[in-house]
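Read-outs throughout are calculated quantities, based only on the coordinates presented, and are distinct from any laboratory measurement. The model shown is predicted, which means the values in this text are computed figures rather than measured ones. Cβ atoms are built from the backbone, for glycine too; each structure is taken alone.
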Structure I
Amino acid sequence: MELELNDPKLGFVKVRLWENLHFRKTATRPMSLIRVERLDEKGNLRVAKPLWLAWVGEEMPSLSEVWRLPETPFYR
């Protein structure tokens, strides 16, 4: 699943989700992996490294909400 949006503070943001992943030794503990990229108007990366998030546990919020949860310098 992929989401692209124009955030008023951050500009263009691309969020991608991979679901039902797991580590080899924890096959019974599925997780979701989320990559957040800040882009310029042409679609090029504005920040050299994307933000990677993992979700394990209860039901994950919508993709449009979950990428905003952590408070990191990425959002400044």
Structure II
Amino acid sequence: MIESIVSDWLPYRRALRDRDRRVFDALMTKARMHTSASSYANRMEPLESVFMSILLEQQKEIELLKMRLEGKQ
């Protein structure tokens, strides 16, 4: 499912500048990290699962950075 969505976005990816393309690829990697949860959720709109996976990973990064700033890690 996720690979199909990524394929649909390839023309967009190709149009990006190199730096943005690397960021796009990183986002797609985040989406792939939760493939099994996305499959289990079985959403009507598969792109919702991709967005939720990306948001989840970004939130984890935010929390880690906050902990580092507060000196907890």
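List of remarks:
- Among candidates I, II, the computation of P(r) over Cα pairs in 10 Å bins from 0, in percent that gave 19, 40, 28, 11, 1 used structure II.
- helix-only ellipticity at 222 nm (-39500 (n - 2.57) for each DSSP H run of 4 or more, over all residues; to 500) derived as -25000 - corresponding label from I, II: II
- Which of I, II leads on Kirkwood radius over Cα pairs in Å, for residues 24-63 alone, largest value: I
- Among I, II, structure where mean count of other Cβ atoms within 10 Å over residues 8-15 as derived comes to 14.6: I
- When distance in nm of label points 7 Å out along Cα→Cβ at positions 32 and 48 is calculated for each of the structures I, II, the largest result comes from I.
- Label whose coordinates, when relative contact order in percent (Cα under 8 Å, 6 or more apart) is calculated, return 25 (choices I, II): I
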